[in-house]
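Input: structures, listed below.
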Structure 1
Amino acid sequence: MNILFRVDASRQIGTGHVMRCLSLADTLRERGAQVSFVCRQLPGHMGEEILRQGFAVHLIETLVSPADDHLRWIRDTYAQDALATREYAKQNAADWIVVDHYALDSIWENMVHCQGVQIMVIDDLADRDHDCDLLLDQNLHPDPYGRYTGKVPHTCECLFGPRFALLGRQFADARARIGPKNGTVHHILLSFGGADATNETSKALRGIAQLARDHHLTIDVVLGSLNVHADKVRQLAHAISGARVHVNVRNMAELMVNADLSFGAGGMTTWERCCLGTPTVVTIVADNQLASVRELNRLGIVRCLGLAQVLTPDDYQEALQTARQEELAAMSWKGMALVDGLGCQRVAERMYEGSEGNDVYGTRSVAPSSGKRSAHHFDMAEFTKDS
């Protein structure tokens, strides 16, 4: 198969969309697919990283700067974006176009849809309509069915829940060698995403610095390539004897395995930490993380610290002071029960199989009145009962 990803990264958007697409692309390539990317030439577009991982990338010229509103900034160039993607898909005889972008919806998808090409959408928000054949929402919600009722075609198959989380192979490989953690804390991991716009890393370091010194804790601090606060973070870490700063890491799974407790954002790395049983205090750094993190907190899989913009170093200090061994141990095994790291393989299998001859899961079957449940959905009630 020939598969085209339409995805962006930037200082405003962050890196998570591209990183999860790269994980799926790698799995598809292992199955023999030809994979390429279309991205806008935004500041921090990650084109070089995509090339480094061995995938072709076509950069679309950017005529306007991205705004904070993910739906607003692309509107002035909507048709240009769709035309460029469609032409590149035709040139590469694409069988699938995978769209991972909060600014694109059914209008754009209809523009790029052409005969013989299927569209897969990766979404977390359920705030717009889609014209697609396959939809993936890997996050944890109490009612994923209701969120997408009326927003996808009746022929669309939907994959819901963390069993489809798009994690890199290193996480499944590392998981096979470990078990749940026992809840004692000697080693802490700080990782707040590729950009960390609110500089939570510095807040957390200031908050836990004295406790780390008193208890001789080791701290791994992970920074993304788009972090503009790197110099300040290094300065803070230098004052803590057990702190080490890592930038643009390739061994995140190893760092998570080594950590007894993590402080981090509620994005893609949430599922990585769950997969490896790393207990986590989660900070919500974007609106799209709110519902999923709250549900994880309710189930005792993470501890939600709150919204980034209102947190202070004292909040991080208190979170570390009040961490209980039994609570952290429970987080570890619950996280591993939720995410097994094989999501990319499951999604790739569905793409290869296509929808023909398989049960579809669109608006008819997700309607609340249907009362149906699907093999493609994580059953919240069952997990809660088992927990």
Structure 2
Amino acid sequence: MGMAQVTWVKSPHNLVLTKTLNAYEGIAIGSPSIIQDGDTLKMLYAAGGVDSKGRISYAYSLDGIIWQKQNEATPIFDVSSEGKWDSHFLDTPDWLKDSTGYKLYYFGDNDNNSIGGSIGLATSTNGIHWTRIGSEPVLSPGDSNAWDGLYIESPSVLYDGNSYFMWYSGVDKNYKVAIGVATSPDGITWTKYSGNPVIKSDSNYAWDGLSVATPTIIKKDNSFEMWYCGGSYYDMLDDNKLDTIKIGYATSPDGLVWEKYHQNPVMNTFDTPYTEIEWRGPWTPDVIFKNETYYLWYETAYGFGLATSTPTPLIAPATETYLNFAIYPNPAINNITLEISKQQETIVKIYNLQGICIKETSGKELINIDISLLPSGIYLITTSANNWASSTQKFIKL
């Protein structure tokens, strides 16, 4: 039995960083990337300005809770001059420190639609003043029909003493998102893995049936650990936006071949304590391990949250693990039917968006539920049974 991290506790101090109402990050902040540098935690993050451009800013902390922004939240890395490939928007930074100094990997594009967006590299001797390496990206999308043919983003880069690894989100022409990996001997010249993508969506009914994205990876005890975001088709029903986000966990012996944790997801929007500040989170997680504790920072609509945990024993999965189900009709007016994937007595609970259970029932295979008395709105529905991991989906009451 191995040890891993699958149980997270949100910090009572959340949110630990919020946007500054200035020209550079007055719209939003996102994609925190944290490194431990001596006694100091150092964060790069994306900042959306009132001019609709994205830049990268810096903050530091001694405890991961109280953060000090650099120079009153003025970005430390700006867009290129007009006409360059990264002249409009910078986003999803990730960085590391090696024997040559600091390396920053980032998403860049030259328009407002992300298509063709690529990953660039800049270096620094102090983590504040940055120099771009070359005039072109170090990693670009694949051909038009490739799994990463539309654009790529959200790099997570690791140097294990021998090779550099870059895991990243790839988007295809149908806007399906998956996770791939590239390797490099020097952190500059990259080769995409022939077995990409290494993490893909599951069935349409699964919690990550729509997309998997924004990985963060650490290497501990000769094993790679990944946390990534997933969304289902049911998470987009109300306004065609991914507003209910979950985090999954996977492990790998080599960083190339991955096994998803059999009881995913390990964190989601409505984990307690849930308040309005958690909306559209936890997105773009970033994880470090220090002092026998895992720290995970994540993006929400209103700033960055923090969750912590200690290593947890991994329990071997049963032969079948997921209690998947379909809901129809959805949206619905008076009744919904759940089609359960396993022939087992199943407990069904309906929650409102405040996390309060408002209805509970049980049954097998096909379960009909009267929702006529529920107010119109969005609800979460969960299923659970012995020996199988529970599943959660969203439905709309008209």
Structure 3
Amino acid sequence: MLSGRVLPVQALKRSIADGIVTADREIPKANIQPASLDLRFGDVAYRLRASFLSHAGPVADTLPDYAIEELDLTKGLVLEPRRPYLIPLRESVALPEAMRGFVNPKSSAGRVDTLCRALTDGSDAFDQIRPGYQGPLYVEIVSRTFPLLIRPDTTMVQLRLFRGEDPFLTDDELARLHDEIGLMSDFETELLAPPSLDNGLGLSLDLRGDENGIVGYRAKRNTEVLDYGKLGQEWRRFWEPVYRDVDSPRLVLEPEEFYLLLSQEAITIPPSLAAEMVPYDVRSGEVRTHYAGFFDPGFGYRADKRGWGSRATLEVRAHDVPFVVEQGQRVCWMVYCHMDEAPDFLYGTEISSNYQGQINTLSKHFVRPVSEPEDRQLALLR
């Protein structure tokens, strides 16, 4: 029996009350998600000449070797594309020896082609917070495509806390769960799909396109500033639609271009589990398929409908050479984690969840070019 488990919202609240997670100002209740805590930018940032890890000591001691200048976030800061920045976070941790942490980019950060990685003192790995760590948290940010406007208290990464060592389900456990509740189905037919299992649950691309033939979006280069804190921006200023091939459902990915595409499968995360997407896997070819890979309990879940599901947005970039992807081709794998207990609330029910039942890949910052179907919009309100 696996001992490692993800702490739910109620345990995160206790961790804050017990001083395991602290901050330089009160943590908003809205930042506590079903299985994660949104972390906030502080008031300063550092423009870097190079990315780094501070494996030998405190980040603050290493920073002067790589910082070009200190910047004030309080007036707003535009991140230059492809330039690394380091930002101290408002939150810090004092983990007990039986607890460890992991930091993921939030979905909205990944969808605007932003690479976010957490640093801690004395570590030679990004995103991982070792058991017993006591100290500050930092995030390195690289906006890969857009000039990006950020401010203090912006949340682009989220913290998960774990008890134990190995929280992941085996392929046999995933197969049994699929038989019981339906972990994945084909979005178009709503029929349960036989799972592709190989150290996780395989997902494929949907390149059939909508009624206009659009299969996704490609980021434009050399755009105006994208305001990360603003909703309802005009998507055409930053994105161009990608259309299905005229002969067959396939797509040629141009090297180093950034695409937002949808999975063919609709997936379900039941209350007892969370999940994350493996960002790069050699099985998929020279292509990265995700930058923000954490899925809360309740994503795509309806207690009254087995295998209902919600599709995943895949943030795709091919490397070095053009790469062809075809309809139904496996491009990434999801791993499922045990929860320590079911959370008090689920994704999509009692919180504002932007991507439940999604049929469009663009982030919440943009006016959606396609309306969501009424049954998907209202399903969780009935």
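Read-outs: derived from the displayed coordinates by stated rules, not from any lab. Keep in mind it's a predicted model, so treat the numbers as computed, not measured. Cβ atoms are built from the backbone, for glycine too; each structure is taken alone.
For this structure, a couple of remarks:
- When Cα Rg over 2.2 N^0.38 Å, for residues 231-294 alone is computed for each of 1, 2, 3, the one that comes out at 1.23 is 1.
- Of the structures 1, 2, 3, the one that -10500 was derived from, the read-out being helix-only ellipticity at 222 nm (-39500 (n - 2.57) for each DSSP H run of 4 or more, over all residues; to 500): 1
- Among 1, 2, 3, which structure scores highest (criterion: distance in nm of label points 7 Å out along Cα→Cβ at positions 23 and 343): 2
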